[in-house]
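Please treat every number below as a calculation from the coordinates, not as lab data. Bear in mind the structure is a predicted one, so any value in this text is a computation, not a measurement. Cβ atoms are built from the backbone, for glycine too; each structure is taken alone.
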Structure P
Amino acid sequence: MADPKRSRLRRELPLVQLLPNFLTVSALCAGLTAIRFATQGQMQGAVGLIVLAAVLDGLDGRLARMLSSESALGAELDSLADFLSFGVAPGFILYFWLLNHSPGLGWIAVLVYAICAALRLARFNIGNNRPTSEGQEKRFFRGVPSPAGALLALMPMYFTFMLPESSELPPTMVDLWLVMVGGLMISNLPTWSFKTTKIYAEHARYILVAFVALAAALLTYPWATLFLLGLCYLATLFLAWRQVRKPIAKPEE
C-alpha cells in the first residue's frame, strides 16, 4: 500500500518544462558527434554540427526563461555542454583537420584554447561576467562568449571550404589564430549582449526580412556566409570597445 504522505510530497512536472534541457543535451550530442566526424575526416559535417550546437545553445536559455523552468541543474548542464561543444570539440576538429601536421605546436594551441574556454565559462558561472560600469552591465559581456569563440576559431576552415582551390593554410598561422581567439575569450574586452539589444517596433519587419535572407544565404552559401558573419562579429568587438571607451557626457551646470 502506497504511503499517502509520500504521495503528497511527489511533485508533478509538466513535460514541456524539460524542453530547454532537451535542447542542451542535443547541443552536447552535436559536439560529441562533431568530434567523431572529425576523426573520420568528415570535416564539413563536423563544422556544421558545431554551428548547430551554437544555435541550440542560443535557444535553450531563452526557452527556459520563457517557460520559467530555469534551474541549477540546467545551468550546470548547459555549462558542461558548452565546454564540450565550444571548448573541446573545435580544438579537436582543427587538430584533425590541419594542426596535426605540426603536432607539437598544434596540440599546444588546442590546449591553450580549451583552457581559455574553461576559464571563460568558470568566470561566467561565478557571476564575475560584469562590465566595468553599472550602466553597461546589461549591454555588454566581458570577453567573447564561448559559442562565438568556437565559431571564430573555425574561420580558417570556412575560408578553405569557401575557396577549395586555394592552397592550404600554414598550420602555424592557424595555431596563432586559435590562441588569439582563446585570448579574446578570457580578455576584458567588452562584447555586445545581443539578447538585450532592442530595436524600434517599426523596424521589426526589416529584421525579419534580414533573418530570412541570412537563413537563405546560410543554406545556399554556408561557408562564405559564416566567414562574413565572423568578420562582422569581429567588427562589433571594435565598435563595442569604442562605445565603452567613449566618455559619458556630463550635464551642464
Structure Q
Amino acid sequence: MRELHERLLAGVRGEHATPGEFRRSQNWIGAPGCTLNEATFVPPPVPQMHESLDALEKYLHSQDAYPPLVRLAFIHYQFEAIHPFVDGNGRIGRLLLSLLLVQWQLLPLPLLYLSAYFHRHRQDYYDLLLGVSERGDWRAWLLFFLRGVAEQARDALARARRLQDLREEWHRRLAQARTSALTLRLVDILFTSPILTISQAQRLLKVGSYHSARKHVEKLVSAGILQPEGDATYGKTYVAAEILRIVHDRT
C-alpha cells in the first residue's frame, strides 16, 4: 500500500503529503477548515490505525465464507475508515479494488472502473460509508456497492465493444489502401498506447529504423487515425483521439 501511495502521488495533488508513508498524526474528515471537534468523521489514532491495518492485511489474505464482491465492499469500507495516509486515501482505496479483482482472479486485467460510479453518486457514497461507521448499516452500503459493480461492468462491456468496432473499422480502412502488416500492428498497439511518439512506436514495433517507424506513424496520420499534438519538431506526440473519446466518454 505504501509503495502504491508513493507512485500514485508522484507529481500530482498530495505529492508533499509524505508519499509512501503512513500518517504519524491524527487526521479527520469534514468541511474545509473544520477542526477536529467539528469533523464529520475521525479515523483511529495512530496506534489503533496500525492495529487496524494489521487486521485488514490479515483479512485480505484469509479465507472467507462471503462472496468475493461482498468481501471487496467490506475491504473498501475498512480502508477508507482507517484513512492511513495524510492524503490520497480515496485514490488508494479505489485502486485496491481493481488490483484485488485481478489478484483474486475475478478479472484478467483491472477493467472494472468503480471510481466513476462513486464519483457520479458521490454524496450517497460518503453518506453510506458514514452510515456503516455510525449505525452499522452494512446492508445499504453493500447494495450500493454491488449496484456499482453491475453498472460499471455493463459500462466496461459497452466501451470494449465500441473499441473493438473501431479497431475493425480502422483495419478495413487500411486494408483497402493495401497497408503493410507493420502499420496494422501499430493500429493494434494504439489500443494499449493511444498516445505515443515516433521513438515509442519504433520500440513497440521492434523496428531498427526511426525512419521506418515514422513512415508507419505518418500513414496513420494520413488515414485520420492519429493526430499530431503541439508544435515540436522532435519528439512530437501523436494521439489516437477516437480511442480516448470512447474511454473518457461520460455518457
* At a computed 11.8 (mean count of other Cβ atoms within 10 Å over residues 35-42), which of P, Q -> Q
* **Entry that produces 2.2 once distance in nm of label points 7 Å out along Cα→Cβ at positions 91 and 147 is calculated, selected from P, Q** => P
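A value of 18 was derived for relative contact order in percent (Cα under 8 Å, 6 or more apart); which structure in P, Q was it taken from?
Going label by label, the one that fits is P.
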* Which structure, out of P, Q, was Rg and Dmax of the Cα atoms in Å, for residues 115-186 alone derived from, given a value of 21.1, 66? -> Q
* For which of P, Q does distance in nm of label points 7 Å out along Cα→Cβ at positions 27 and 219, calculated from the coordinates, equal 2.4? -> P
* Asked: For mean count of other Cβ atoms within 10 Å over residues 59-66, which of the structures P, Q scores highest?
  -> P
* Asked: 172 is what came out when volume of the Cα convex hull per residue in Å³ was calculated for one structure; which of P, Q is it?
  -> Q
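Work out the source of -22000 here, i.e. which of P, Q gives that when helix-only ellipticity at 222 nm (-39500 (n - 2.57) for each DSSP H run of 4 or more, over all residues; to 500) is computed.
P
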